[in-house]
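Colleague: What follows are several structures.
Please treat every number below as a calculation from the coordinates, not as lab data. The model shown is predicted, which means the values in this text are computed figures rather than measured ones. Cβ atoms are built from the backbone, for glycine too; each structure is taken alone.
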Structure 1
Amino acid sequence: MVGGQAVGARGLIEGVLRITDLIGNERTRTWAAPVLGAVTIGLTAYLILELPTSIPRTVGRRVRASVTRKDGGEVFVDAHATRVSKETRKVLRLASWDLRERFRGAMEERGKEVKGAEEMEKKALRAKEWFGDVGRRTGEIRAGAGLADAA
């Protein structure tokens, strides 16, 4: 490898030394950026201009045939529309399930509150009846004792 005819180490080292000598020259450094910029712009323009001829026309026709139907409709658009509609339905189904669960939880909580209020109402009605009964019995006892006129 070192002395052979392939890419020898000697040739590689000489190439590196020549490049470092070029970079070491101040005049070369001042022209390096504009030359690299011009080469880059030229290569970019070349690639853009040669792109249509580099891709065979049959590839374009095959791609077009794969995304369109024979009757002119677009398979690609239909497939993606179907996929988007399925994903949308899935998201909406999850959102509606979450909303139903929240509503069910709120209804259970309100049901517990209503049940507690109804129990309290029953206790209040029993207390009202008991106090009414106590008042009636007190009146009877006062009347029996002759204290009804003294009040």
Structure 2
Amino acid sequence: MKVHPYLNFDGRAEEAFNFYKSVFGGEFLAYIKMSEVPEGDKLSKKEQNLTMHISLPIGKDTVLMASDLLPSAGQVLQPGSQTYLMLTTESRQEADSLFNGLSKGGSVEMAMDDMFWGDYFGSFIDKFGIRWMISFNEEQSV
């Protein structure tokens, strides 16, 4: 399993990651705008330009990841909501086990499910207020 920090921004993810790239170097592993997601064309022009996902390697085994929050979905940046711990697992079973164990007594944001970008993914806030994302990708685990 690998652990990666996942950050949320209020419309500044691209700006922040260009800055981080200038410090750490390297290239983005992924950069997806909200306009590129299913039904992204239904968002306002401003929201279509927001970052759905961006990732930058910052060390041998560490990838810094982020998204912009989506106001039309009711997402608001609050203290503590800008950071998640992202666990990348080696199997669906490990993903389910960690998700079910860590989310017990907490609040599920997205149940584990197959996502359009290819990952088996879920997110939640544990009973202590810590935000987690669990992800498994068959192709990347081989």
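Colleague: Starting from the value 5: which structure in 1, 2 was relative contact order in percent (Cα under 8 Å, 6 or more apart) calculated from? Don't skip to the end; give the middle numbers.
Modeller: Details: 1: 5; 2: 24.
Here the read-out was taken from 1.
Colleague: Which structure, out of 1, 2, was volume of the Cα convex hull per residue in Å³ calculated from, if the result is 523?
Modeller: Derived from 1, not from the others.
Colleague: Distance in nm of label points 7 Å out along Cα→Cβ at positions 74 and 90 computed as 3.9: which structure among 1, 2?
Modeller: Numbers: 1: 2.3; 2: 3.9.
Checking each candidate, the match is 2.
Colleague: Continuing with this model, one more query. Which structure, out of 1, 2, was helix-only ellipticity at 222 nm (-39500 (n - 2.57) for each DSSP H run of 4 or more, over all residues; to 500) calculated from, if the result is -30500? Each step should come with its number before you reach the end.
Modeller: Numbers: 1: -30500; 2: -6000.
Matching structure: 1.
Colleague: For mean count of other Cβ atoms within 10 Å over residues 34-41, which of the structures 1, 2 scores highest?
Modeller: Structure 2 gives the largest value of mean count of other Cβ atoms within 10 Å over residues 34-41 among 1, 2.
Colleague: Here FRET efficiency 1/(1 + (r/R0)^6) of positions 42 and 66 (r between Cβ atoms, R0 = 25 Å, to 0.05) was calculated and came to 0.65; which of the structures 1, 2 was it taken from? Please list the in-between numbers first.
Modeller: Numbers: 1: 0.10; 2: 0.65.
Structure of origin is 2.
Colleague: Match the computed value 14.8 of Kirkwood radius over Cα pairs in Å, for residues 58-113 alone to one of the structures 1, 2, and report its label.
Modeller: Working: 1: 14.8; 2: 13.8.
Structure of origin is 1.
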